[in-house]
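Please find the structures below.
Quick note: the coordinates plus some simple rules give every number you see, no bench work behind them. None of these values were measured; they are calculated from a predicted model. Cβ atoms are built from the backbone, for glycine too; each structure is taken alone.
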Structure 1
Amino acid sequence: MNKQKIFLSYTLKGNDVTISFLNKLRTWLEAQNLTTYIDFLDNEYNAANFQKKLEAELLSSDIFLIVNSARYEESHWANIELQEAIKANLEIINIEKSTLEALMQTIDFDYLKKHYQKKQLAPA
């Protein structure tokens, strides 16, 4: 069976989501036999093909995981990613960063999928 691939959508605006947290989240997900794509960790921001790589990674993902934070909705790129995920009919999980951080201590990803899956939205 192929590993499910998780595309993480987040913003580093504000102090809610940090690089340290993203690394911990990746470790937690990969310990559960899931593959992750986290643009800040997996992409070179000065690369000419950044946008194409990000889009290809999103479209090849199974699950779009929103790490929701106080400023997530303000992020232009996060909103673009979400619209693309909706168009691609990806499974969307939307969870507050603080809730996710607490749940990572005691539960597995299947629980997260069951309780935090977002109902499919129509493309904007």
Structure 2
Amino acid sequence: MSNHPIVHIEFAAPDQEAAGKFYTDLFGWKIQAFPEFKYYTFETGPDEVGGGINPVSESYPVGTVVFYVGTDDIEATLKKAESLGATTLMEKMEVTGMGWMGMFRDPAGNMIGLWKEVMPQSS
């Protein structure tokens, strides 16, 4: 089996704060707001996949769910996805201090994210 786990899930909400409260009340998820990025994160539990809540936009209409797959080589994964009929939506981009991301649209039209985490520094 390949080492490409789902590492993050995102969806959009017109009111991120209300959506966060809903999921906290319903499932007990831990929500954190990042107003400078207009982004909310959620943690579903220890050692579980978490994610984020995007504001609704043209790129993220209500009903859009994007999952991010871990990869060691975003450029190579995007190239392979394109060879299989995907379209690159975002080339490799740094998320300062956290890692790198990229995005593609699969042949069926779904947005899929790629993620490579910054390796922890050894002491």
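If log10 I(q)/I(0) by the Debye sum over Cα atoms at q = 0.22, 0.26 Å⁻¹, for residues 67-106 alone comes out at -0.77, -0.91 when worked out from the coordinates, which of 1, 2 was used? Only structure 1 yields this read-out. log10 I(q)/I(0) by the Debye sum over Cα atoms at q = 0.14, 0.16, 0.21, 0.22 Å⁻¹ was computed and gave -0.57, -0.76, -1.41, -1.56; which structure, 1, 2, did it come from? Checking each candidate, the match is 1. Can you say which of 1, 2 returns 30 when relative contact order in percent (Cα under 8 Å, 6 or more apart) is computed? Only structure 1 yields this read-out. Output the label of whichever structure in 1, 2 has the greatest value of FRET efficiency 1/(1 + (r/R0)^6) of positions 11 and 59 (r between Cβ atoms, R0 = 25 Å, to 0.05). Looking at the calculated values, the largest one is 2. Set 1, 2, criterion distance in nm of label points 7 Å out along Cα→Cβ at positions 3 and 83: the highest-scoring structure is 1. Taking distance in nm of label points 7 Å out along Cα→Cβ at positions 27 and 43 from the coordinates of each of 1, 2, which one would give 2.5? Among 1, 2, the structure yielding 2.5 for distance in nm of label points 7 Å out along Cα→Cβ at positions 27 and 43 is 1. From 1, 2, which structure was helix-only ellipticity at 222 nm (-39500 (n - 2.57) for each DSSP H run of 4 or more, over all residues; to 500) = -12000 calculated on? Going through each structure in turn, the value belongs to 1.
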